[in-house]
Structure I
Amino acid sequence: MLAVIFIAVMVVLASVLIHYEALRLTSELIPRLVFHPQRRILFVLMTTLIVHVIAISLFAFSYFLMSEYFALGSLHGDFKVDAIDYFYFSATTYTTLGIGDVYAQGPMRIVAAIESLTGLVMISWSATFTYMHMERFWTLHHKDRKGGS
């Protein structure tokens, strides 16, 4: 049980730190970009999506390790023991979609529960970050359309 909690804490910490650094670097980079305001917003959106895919991948890799190397649970249901299925389970868990066609058994269920909470917080953080930048660049977008007035 302690091993699962340790894995969960490490993956959450890695996800939060990667998310934080990506958003911090994006905030520093955005003002220096000479893109049209619309492209700046798209840059923010793409950055946040990439960061979420990285976090989902970290959790997927942790499920793989827990299942295949540490015997800390397994995934069942419509599951074929390949990277795509681990990623799929992680994505549905992270986004709290939870379809249920693939499900965790054993101690790794703790990591799945924590991944849902982590995903909820990270998605909310990204939404707030995106909103802040959209609010800032929306006015620039309207000024560009009116000829800079």
Structure II
Amino acid sequence: MAGVKAKWIGGTQFLASDEFGHEVVTDSEGQAFKPAELLLAALVGCAGVDVVRILEKKRQKFSAIEAQVTKHNAPDPPWTIEKIEVEWVVRGRNLKEKAVRDAVHLAEEKYCSVAASLKSELVTTVRVVQEGEEGPAAGVEGSEKGSR
């Protein structure tokens, strides 16, 4: 099962690492990727790979693909992202507009797991570990599970 670990490294920063050892720092105060911006990067990174693959299958001769992502947050906490706008720019020779539009649509709506996951259930488990206690039961108190 693939996943990510995140570790607090001080202030408002967390170091996230994946199963392959890649790391990225997040920081809510802008000293690194803000977590919500990292979500947007994951969205266009995921969809972008699918756009590339689909355009290659459609034999479209593209030379560059860029995405500009804008988010619109709710005005009050937790400042939920209410709307995400993505502008794709695909450059190349003799590109068929319909092929490019179809590739983006398929990537975002059918193949991109990040886009689909924005609608998924969140299940949370909390485990509290008291420092200095030993034994298998240490830290199980305060455990709770919840979902949104």
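Just so it is clear, none of the values below were taken in a lab; they were calculated from the coordinates. If you're wondering where the values come from, they're calculated on a predicted model, not measured in any experiment. Cβ atoms are built from the backbone, for glycine too; each structure is taken alone.
Before moving on, here are some points about what is shown:
- Which of I, II yields -26500 [helix-only ellipticity at 222 nm (-39500 (n - 2.57) for each DSSP H run of 4 or more, over all residues; to 500), calculated]: I
- FRET efficiency 1/(1 + (r/R0)^6) of positions 76 and 116 (r between Cβ atoms, R0 = 30 Å, to 0.05) - structure with the largest value, from I, II: I
- In this comparison of I, II, the computed figure 1.6 for distance in nm of label points 7 Å out along Cα→Cβ at positions 44 and 60 is attributed to II.
- Label whose coordinates, when volume of the Cα convex hull per residue in Å³ is calculated, return 106 (choices I, II): I
- Each of the structures I, II was assessed by relative contact order in percent (Cα under 8 Å, 6 or more apart); the largest value belongs to I.
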